[in-house]
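Enquirer: Presented below are the structures under discussion, each in the form of C-alpha cells.
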Structure P
Amino acid sequence: MLILQQIVNGLMLGSVYVMVAVAFTLTIGMLNFLNFTIPALFMVAAMITWAATAAGFHWLVAAAFGMIVAILASLVIERFTYRYMKAKYGDATEHALPLVSSLGFLIIFEHVVIMIWGTDPMTFNSPFAHAKFEISGIIFGIPQLISLALSLVLVFGLSLLLKKTQLGRALRSIAEKPDTATLMGVDVGKIVPVVFVMTGFLCALAGILFTVNYQHVSPYIGDHVATNAIAGMVIGGLGNIWGAIAGGLLIGMVEVLSIHFWGADIIKVPVWTLMLLILVFRPAGLFGHTQIGKGKF
C-alpha cells in the first residue's frame, strides 16, 4: 500500500514536470532553441505569487500577478534572445547565441529575486493545505489532482490547437521549415511570440501549482524542476508533446520512489541514469523522431 501511495505522489509531482517539459518542447520543437530561461519563468511566477499573498492579496489575485509577470518576462526574452539576435546575426544565431543569451537571462532573473527577497526558502500559506480525501487507504491531495488534470487538459487542448486551427498550422509550418513558411505567407515575426506566450503561461501555471501544492518557494526552485523536466522531455522524445507528458510523469514517479527507497541524497542519480540509458538504447526517446520539428505536432 505504501508503494502505491508513493506512485500516486509521483504522478502528482510529475504533473508539474509535464507542464515545464511541454514548455521546453514547444521552443525546441518549433524553434530548435533550448530555452534556458524556463526555470526562471517558473521561479518568478512562484515568487511573485508568494510575495503578493504575503502583502495581503488574495491568492487568486496573487496567482494572476505571477502569471502576468512570467508571460511579460517571456516576451522580453523572445525579443532579446531570439528576435534581436536573428535580425542582427541571421543564421549565425543557430544555436549558440540564443542559448547563451537565454542562460544570461536565467542568471539575471535569479539574482534580481535574490537581491529583493534573499536566498532563504519561504513558506507559502496554501488555502488548500488540508484539502485531501482517501480511497482504500490511498490519500489524494485535491490541489495535486487539480494539477494533474490541468496538465493533461492543457496539453490535450494545445495538441488540438496545433492540429485543427490556422494558428496551429502556422506554428507547425515554422517547426518544419521556417523559410518556406515565410514564403507561404506566414508572418514569423507575429507567430514566434505566441510560442513564448505559451511557454510563459505553462511555466507560470506550473510554478503557481507547485507553490500551492508544496507550500514553499525559493529563488532556486526552478533549477530543480527544470532539470527533471529536461530529463522527462528527453526520455519522452525531443519535440514530442505527448512524449513530454509520459516523460514528466515517469520522472515524477522515479524521483518519489527513489526518495522512498534510498533517500533524498541521491535523488538525481536514478533520474539521470534513466535518461542516459534511454539515450544509449533509444536516442530519439520513447516517442520521438530523429529530427527536431519534423512530424512532432
Structure Q
Amino acid sequence: MTVEPLDAYSQIVTGVAAELTPRVASLRVRHPGGRSGGGEGLGSAVIYTPDGFLLTNAHVVGNSERGTVAFSDGSTAEFRVVGADPLSDLAVVRADTPTPDPAVLGEADDLVVGQLVVAVGSPLGLTGSVTAGVVSALGRSLPTRQGSRPGLVEDVIQTDAALNPGNSGGALADSQARVVGVNTAVAGVGLGLAVPINATTRKIIGALMRDGQVRRAYLGIVSSPTPLPQGLRTRFGRSTGLRVVEVVPGGPAARAGLRVGDLLISAAGRPVTGAQDLQKLMFSDAIGRPLAITVLRNDALVDVIAEPAELIAA
C-alpha cells in the first residue's frame, strides 16, 4: 500500500499547525450592557505585530471596546479595540502586553481553486484548533448586516476546511504557514469563508491601525466572477467579468439602474474580472463621485453612472 501521499499531506498540515498555533489567540469580547442576555462573546485573532496588534473580524468585536485575549502558552492579557471596518469584516485590537511572534502574511491573490489551506482558530474558546481543506472558490461576496443596514463583504475565499463558532477571526494559511485569509463566517455545512490578505486589505488594516476607522464607499451588489462570451473575450483580451447576482434595494447600484444578471465589464475605465477590482475603487475618494460602469445586458453593452455612497455603520 502506498502511504506517501497521506504522509506528505500530514506533514504539511502538522507543520502549519506547529507554526501558526502560537500565533493565533482566543478572544473573549465584553459587549457593553450585555447582548441577548449575555455580555461576552468568543472569537479568534491572528497576531499581527510583536507589540500587541492582532487581526480579527469586525463582527467578533461588534460595538465592544475591550476584552481578554488568551494565547496558546496559557498567558492572558487585556485588549482594547483599535478599529473595525464592517465592509471588510476586519478589525484590529491591541493587547496591553507584548505578544508572541507575529504570523507571516501571504498573498491571497496567488491562491488557486483546489489549493490546500489550513484553518487555525479557537472554536468555542478552545485555542489551537486546526482543520484542513482546499480552496473551493475565489471572489465570492458575502451579504452581511450591521445593525439595520445591509452590507457586503467582497472578494472572500471559500473553503471546505471545517469552521465552528469561535473560528471567526482565526487564520487561513497556505502550505507554507503564510496567513492568506482571516476566517469570517460559517456559511453552511462544509462551507467556510475568509477575508483575503492582499493589497486592498493591507490598506484597510493600515488605516485601522492609524485612524481607527476606514472611510469606505459601497455600491450595494452581490457578485460572482463569470466567463465572458467568446466574442467579448477576443475583443477585451480577457476571459471573465463580474455577474451581478443581487442588488441591495435602495443602494447606489440600484439607483444607477444596475440589475441582477448584468455582467460587469469595466468600472472607472478599468477591467473588472473579480470583486477585488471593484473593492480597490471603494475608498474615501470614490464617495459621491460619478463612477462609470459598463455592463453586458441582453447581449448589448450598456453604460451606467453610479455614485458610490459612504458606508455608515449603524
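FYI, it's all coordinate maths here, none of it is from the lab. Worth saying up front: this structure is predicted, and the values here are computed from it rather than measured. Cβ atoms are built from the backbone, for glycine too; each structure is taken alone.
Enquirer: Give the label, chosen from P, Q, of the structure having the highest value of mean count of other Cβ atoms within 10 Å over residues 45-52.
Expert: That would be structure P.
Enquirer: Another question, if that's okay. The value -24000 for helix-only ellipticity at 222 nm (-39500 (n - 2.57) for each DSSP H run of 4 or more, over all residues; to 500) was derived from one model only; which of P, Q is it?
Expert: P
Enquirer: Further, regarding this structure: A value of 0.65 was computed for FRET efficiency 1/(1 + (r/R0)^6) of positions 21 and 53 (r between Cβ atoms, R0 = 30 Å, to 0.05); which of P, Q is the source structure?
Expert: Of the options listed, only P reproduces it.
Enquirer: Among P, Q, considering only relative contact order in percent (Cα under 8 Å, 6 or more apart), which has the greatest calculated value?
Expert: P
Enquirer: Between structures P, Q, where is distance in nm of label points 7 Å out along Cα→Cβ at positions 77 and 269 highest?
Expert: Comparing P, Q, the top value of distance in nm of label points 7 Å out along Cα→Cβ at positions 77 and 269 belongs to Q.
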